[in-house]
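Undergrad: Each structure below appears as structure tokens.
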Structure P
Amino acid sequence: MRPPFPRSLRGQLTAGLVALLALACTAVGVTTVLALEGFLVRRLDQQLTASAGRFAASLEHETHADADNRPDTRGQADGTFGARLLRGTATQAAVVRAATDAAVPLSGHDRRTLAGLPADGSGHSVRLSALGGYRVNAVTGDDGDVLVTGLPLHPVEETVHRLEAVEVAVFGGALLATGVVGALWVRLSLRPLRRVTATAAGVAELPLASGEVAMPAPVPVADPRTEVGQVGTALNRMLGHVGSALEHRHAGEERLRRFAADASHELRTPVANVRGHAELALRHRGPVPGPVRHALERIHAESQRMSRLVDDLLLLARLDSGRALERAPVDLTRLVLDATDDARAAGPDHRWLLDLPETVVTVTGDEHRLHQVIGNLLANARTHTPAGAAVTVRLAAGPDGVRLTVADDGPGVPEELRPEIFGRFVRADHGRSRAAGGTGLGLAIVHAVATAHGGTATLESRPGHTAFTVTLPHRPAGA
């Protein structure tokens, strides 16, 4: 398991500051402890050298002892250790206690430790089983023996431990105070960066896909020489470019919408005239040559298809412009039944199945446009599935809204078309053939009408199963 580490920049900077201070405190603490310990040990070595081994020498010769034949403890500090080694074997060992001496029992390990000391007069640290840590030196005696004198290390160790405790308390408090003050300082220093982040997050939440977009105000930049100021300046420059691009795009979309609306509106009259003249010519009672009648029938059929295309384009232009739809209670169950009957009549070679709730499903919306949505979905299923395919119309009402699903067991939508299936003039066959009779606007109208009602239109497709689902709220906002 990885150790926890702050993910925010503020946490990382604060943690880094505290970590650096902790390393510095550790280095200072270790250095001071080692320096103090070395100084105190050198002082012990100086004391050992100044004592000249008198206490150990009194263990060697009886003439140096006092009247009671006891070792000479005069001028010796309490705890001074003395030992005499003859041919590598400790013959005597004593320690000064309150101006007297007391014999010291030596273990085998103690004897081996003392025997291994070089008689060079320099200090060495040893640990005796009965006395603890000692600083000792060994010199050669008058009779070829070795005299060992030592002073206890306990005062040195106690002083060092006290210094360690003081450093831990002081450095711990310093680290705690640095963490708190450093966090506040970093928070204050990063306040401009938080404004930059808030602005970027606001831009990320804007609907940039289409329509007019109101860009947020530029980020105030206090000092462009700082890193935060440079980020703010770059963000403001980027927002300016994005805003300019969005304005140009919106202007182009508006021009295209106006053109589509104007062209659709202007085309309705000549298309209607062509259609009317074709119908009038077909009703002529006199003899009409076969090729002429065929041409008139084709003109009539194409004018009908062009009329539908113009109506679809005009509807999309109106929806794009935000024109409000009718808002009235709509019996969606009846619309599904009527649209399915029409689809069954148009595609008798398909199997049409209904899955409806027992109660009537009602929504608030535009009845004519919702009927058009259902009809477009059923026509799409009929057109893109082979004869004998099953088309299921499912209607369900829940607390979150109404779900209308048109599913079929056909070959499915090609994967490359799924992301843009609700786009305009998107066709399964990329050629310009109109043999299937589609204009490529049916699903675009489904999506536009669903969105205008505050709902959504989604696709789920795989080989053998394709389902278009339209979700509508019970009562759209602003109804």
Structure Q
Amino acid sequence: MKSTLRLGLLLCLCACLSNALFASLPTSFGQMPDGTFSAKAFGAVGDGLTKDTHAIQAAIDSCAAKGGGTVLLTPGIYLSGTLILRSGVALYLDHGATLRMSPDQADFDPYETLGFKTKGDKETSFFHYALIRAEDASHIAILGTGTIDGNRSKRGGPKPIAFKRCTDVTIEAITIRNSPNYCVSLLGTDLVRISGITILNGYCDGIDPDGCRNVRISDCNIDCFDDAIVPKASFSLGYLRSVENLVVTNCILASNCNAFKFGTETGGDFRNVTVSNCTILNRKTGKPADSGISLESVDGSHVENVTISNIAMQHVITPIFFRLGNRGRDQVKPTPGFVKNIRISNIVVSGASQAIIFAGIPGYPVENITLSDIRVGFTGGGHFEGDVTKVPELVEDYPDTDMFGPIPAWGFYCRHLKNIQLRNLDLTLEQPDSRACFHFEDAEDVYLETVTADRSAGPAKQFYLRAIREITLKNCSLPLAPLEWMNFKASEKKAIRVIPR
């Protein structure tokens, strides 16, 4: 009786072990029972020496053929050339897994043939020359806490991630290092969620949504030489497509160029964009960012309905830069667009070395701009020599914060604008500056309320006004009597309205 019982227990135990063993084995070659396909089951080695491109691609293709699922890279270093992500497939980089770009250029797909002419550069226009690429795919993802290593020491090479005309995209939690090209490059791609990714030592841009709609970028940490997050609206699809319904929130952005920027490719429109709760820093290289926020339209773009709030900046050159120009890239006849309906609030800046700049062009003003609750600490120490009326327009030039050369203001330099409201501003200087605090030129309907600013040094006036069509100051705390801190022509005195405290 006891021997029979022991035999029964032994058989039961064997059956359990057998079930557990078979449950842990692939249900078909490479496929785990939960729909996960291990790249190593398809021959990937992950030793950092063997090229695993074909094995990983085989896992992706098999996963797609089975109706979709997850391709898993377990801990290891996977050397690879171009991988094509298929619809319904998620590539999961496990903790300790590194997907490293092959050092051999021949391992990557060549630039695609576009079939049309564009003046855009190669980094913007082409998407096949990449480590992970997808085209016309849907419901795709790159997930996990592993790393994509660009394996380069300078700019020039494949994009780590390049998605073209895709929908329903998730990129989450991964780290991208040493990228020689745009780290996350999206063209005509909609319904995108990028969350919790880290980009370190990027030699080029961080995240570039180009002609994309319904995009959420959140909780990211980006450190790049070039722009950190830069929505574009280029001609890279062969037609113009707008950027719409974009949200950027809870990010840390470090750049030597621009932390957040529209452009410079601005043929399509930008509308319904929200940027909030972000910290902007200079990189450890020591060079400050050219700008914290840059909104540009130089190729006919209509920029409207943009809200920016709750931003902290440290050691940027120009905190905020708006530029409406007429470069006219990919236009038959260069025609300016517009920049309007912008609201910026709750901004704190320290260590800014150049004024906030709003610059339209003659006949095309930047308009309907509201800034409120802004505190900026400027380094100061500047002076301006020459004729303040002869700062170059540079209508057709590439837009950049230093494009005008020395400017005759340390706080705000505003030219060609209409309906701008500045409320609750506090502007301070670390050291004396002999320029005006505010420069308004060819401006209509300027309203300042509750503005406090340090006094400019020497004989300089706080305001320089030229071609003004109504400016109102209300409850402003500025040195001297109102008309004594303004430089204006007698004929423009009637355009000035001061409402005392």
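Undergrad: Ranked on distance in nm of label points 7 Å out along Cα→Cβ at positions 319 and 463, which label among P, Q comes first with the largest value?
TA: Biggest value here belongs to P.
Undergrad: Comparing structures P, Q by Cα Rg over 2.2 N^0.38 Å, for residues 271-414 alone, which one has the largest value?
TA: Largest calculated value belongs to P.
Undergrad: The value 0.90 for FRET efficiency 1/(1 + (r/R0)^6) of positions 175 and 287 (r between Cβ atoms, R0 = 35 Å, to 0.05) was derived from one model only; which of P, Q is it?
TA: Computing FRET efficiency 1/(1 + (r/R0)^6) of positions 175 and 287 (r between Cβ atoms, R0 = 35 Å, to 0.05) on every structure in P, Q gives 0.90 only for Q.
Undergrad: Tell me which of P, Q gives 54, 23, 19 when you compute semi-axes √(5λ) of the Cα gyration tensor in Å.
TA: Answer for the origin of the read-out: Q.
Undergrad: Identify the structure, out of P, Q, from whose coordinates helix-only ellipticity at 222 nm (-39500 (n - 2.57) for each DSSP H run of 4 or more, over all residues; to 500) was calculated to give -17500.
TA: P
Undergrad: Supply the structure label, taken from P, Q, corresponding to Kirkwood radius over Cα pairs in Å, for residues 135-182 alone with the calculated value 14.3.
TA: Structure of origin is P.
Every number in this text was worked out from the coordinates using simple rules, so none of it is lab data. If you're wondering where the values come from, they're calculated on a predicted model, not measured in any experiment. Cβ atoms are built from the backbone, for glycine too; each structure is taken alone.
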